[in-house]
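Read through the structures below before going on.
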Structure I
């Protein structure tokens, strides 16, 4: 019983970690895209 709970918690923790890392990278990519768009629009009228 203890091992089943331990394994379930470990799997949930791993899924949460993967989702958190993916979400962080997604925000970083969006921020970079917005920055590039602003730089390009600022140089050309």
Structure II
């Protein structure tokens, strides 16, 4: 909601885009970490 409010209600599209990019990087990083940990666990079993 914060990204939407900044981008559309506050007319700060650049700031909203930067927040969305940071959020995307965090999600990709967490997903990669989970994938790596699961693949290591599968190799041990």
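Every read-out reported here was derived from the displayed coordinates using simple, explicitly stated rules and does not represent laboratory data. What you see is a predicted model, and the numbers here were worked out from it, not measured in a lab.
In this comparison of I, II, the computed figure -26000 for helix-only ellipticity at 222 nm (-39500 (n - 2.57) for each DSSP H run of 4 or more, over all residues; to 500) is attributed to II. If you line up I, II by percent of Cα pairs over 17 Å apart, the top spot, with the largest value, goes to I.
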